[in-house]
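Following this line, the structures themselves.
Since every read-out is calculated from the coordinates, none of them should be taken as a lab result. Every value quoted in this text rests on a predicted model; they were computed, and no experiment measured them. Cβ atoms are built from the backbone, for glycine too; each structure is taken alone.
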Structure 1
Amino acid sequence: MVTILDRLPDRSGLDRLWSILPQARLVGGSVRDLLLGGQDVHDLDLATPEPPEEVQAQLQAAGIKTIPTGLAHGTITALIDHVPYEITTLRRDVSTDGRHAEVAWTTDWREDAARRDFTINALFCDRNGTIHDFFDGQQDLAAHRLRFVGDAGQRIEEDALRILRFFRFDARFGSETPDETAIAVIRTRAALVEGLSAERVASEMLRILVGPNLMRTLLHMEGAGILACVIPSYRLDRLSRALENDLPEDPVLRLGVLSDTSGLGRKLRLSARKSERLERMHARNGLVSCDGDSDNASDRLRISPDLSQDALRQLLSFHSRESLNDWSWVVQAESKPDDGRDWNGLRTRLATMEVPVFPLAGRDVVALGVPAGKAVGVLMNEVTRWWRANGCLPDREACLSELKRSLPLSPRGLGG
């Protein structure tokens, strides 16, 4: 008999686990995605009634490597041919505080399903391919309807992150209109999101930003009072314009286009690199230096498709390709939609342009008789400005000639 398990490209590892743990069942996202056709199945997670220590002992006795990834929560990971399989003992909640749960083992499959978030994630599939569905998850999946398991308010109070997960999953599996009951409950509990750790919030938001139906999702979040809890200042209009122009699926770039809130990266506990990137996106409003960090407006160029190759090369000699690309998206999103300028052409030029590298070093100045010290730096800066002013095109010989022309009669004239 053909079952959804036949949609797996390789089930050998799964069959090996079932030969040791015959009561185990696939659970959650893998079952959901197999029901949808199986193209997006990635993680094969299993649930089993055996306690975690017993599961680990049986697998090790069969020669399967195990990793105790979460014994306190009943989870171990089995590695078969370098493929991980997460196996979790059936659980029931003893107590929850909105972020963490104290659990106890159970042998009741329905009891385990009842503690899960959404009906479409509370599905089990046994080794025979039989689906075990306690809360009509299959019907909801077919109807493009995302519902909480049981009482929505209770599910959210057990873990407030389920609010953000609701919007992420609804974007992928829901319809144009989210479940009214769920939205009504979420609206009354929006403040619970503010008690979540920044890392967990950021993880969900970054996934939402590269997920499907992004604008629809953010509008639903706004309507439920959730978006403002996560991002205090946001610009849906700006993001919408950028998406219409095929804004890449880069979560940090999309976050920067959505919001110019100072310190947002730190608020969300993003990495230092990601936080700094967000700050740079809005630090100069697209007016960026082509000669060091000068604050003189005459020393700056505004990111624009009208930039010449020489001007773009000047900017690329000082700023990273990533920063210039980010600025182009932010400035374009602030521009009139019908300005007719070729922003994609600018980004193509930027992507294909070789990063110019100034061909001289301080040792070249010293080789001409200038003592090491302040004078070397002054001369290097002077020739570098000349090189940039000429589109970063002069080669080493031309730069050496300009350096010789710039040499003072006496090094003391430059403070040497």
Structure 2
Amino acid sequence: MLTEKRILVGVTGGIAAYKAAEVVRCLHKLQAQVHVAMTKSATEFITPLTLRSLSSNPVYLDLFGESKLWNVEHIGLAEHIDAVIVAPATANILAKMAMGLADDFLSTVLLATLAPVFVAPAMNHGMYHHPATQANLTLLKGRGVHVIGPDTGFQACGTEGDGRMSEPVEIVESLVRFFAGLDWLKGKKALVTAGGTQEPLDPVRYLGNRSSGRMGYAIAQALQEAGAETILVSAPTDLQTPYGVTRISVQTAREMYDEVLGLFPEVDVVVKAAAVADYRPAVEAEQKIKKTGTSSTLELVPNLDILAELGRKKTSQVLIGFAAETENLLVNAQYKMQKKNVDLLVANDITKPGAGFGSLTNIVSFLFTDGRRIDLPQLSKLEVARHLVREIGSLLGIKTKGVN
């Protein structure tokens, strides 16, 4: 699928530079013509010899070095490549790209080329979330730059969070999908719910839960990456809306019910990842409830069951549910799958370290109506989401392809 495609791999100075070797190897294996441009800082992490050996082509280092292929090297290369992938893409190179700076070979090619540009951000969690970096990414996306990842997990600096470069196979898969039209779910419309609903007690307080919304947001991102038009119905959360995803904000279970049921007839896939409150206060006080120093009784009434209603109404839609349990995981999950009439149920034991609410990772099992079960190890929530999207493709009768 990449045969004879001329791909420039830009390698910048981050600890993830060692992963660039696998990116180059995979691209070369798929018969792409791979060229590599390295910044000076990148050579502190990986040698040009390694990348030259894997690409079978000279490595570009110096803007004013001796020409290898064209008289004006950076312009000739910029005009002859089919795509650029910068992996890792540090905060520094993203800032250069956003500002249009060109002070070395790689940044000059990036400014000169009209070819599609992909970046795989890789940096410390704090640097990734700095307003300057987020503003630069937003600007670049608006210019048509394709952003791959980042992933979430342990980082070389000793912290944990999002900012890790996506795995090489995922980076190469993004290029494969772009060139071969393998946006698995292109033409499909998906609806995802995320976050924990809030049921007001009074103007100050509410009943809620510990859901961070991370799993649902990761699923929305993965669906959008796969080409689906994606709508995210989100309960309150501080998370940023994934690029390209349409977000509808709600607070209560009733509001989420109305939005989801209203959209249901026009979508192909629904993933119910939200933690929806089962009950709400029977009465919402108009004024703040004052402390009296005595015991108080709160009457609760049941909320509408969104997943069950979707299970009753579905026609051709693929319906995915979640079961977050604290005991008898598989028994409870199997019961829920049958009762709610879902096509696939994602089950997780939230008492396990690395699988609870607010965690950056998850440990899940996929349960299918034909009795099959897929157990995933502890993975970042985005990795879990990408596995789930592949299964959604299969349920829709779409064959997904990967890179080994």
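Per-structure values
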read-out: Which of 1, 2 yields -9500 [helix-only ellipticity at 222 nm (-39500 (n - 2.57) for each DSSP H run of 4 or more, over all residues; to 500), calculated]; value: 2
read-out: Structure (1, 2) behind the derived value 4.1 of distance in nm of label points 7 Å out along Cα→Cβ at positions 270 and 374; value: 1
read-out: Structure responsible for 22.5, 82, with Rg and Dmax of the Cα atoms in Å, for residues 150-381 alone calculated and labels 1, 2 on offer; value: 1
read-out: Structures 1, 2, by relative contact order in percent (Cα under 8 Å, 6 or more apart): label with the highest value; value: 2
read-out: Volume of the Cα convex hull per residue in Å³ from the coordinates reads 206; which among 1, 2; value: 1
read-out: For 29, 21, 10 (semi-axes √(5λ) of the Cα gyration tensor in Å, for residues 142-277 alone, calculated) the corresponding structure among 1, 2; value: 2
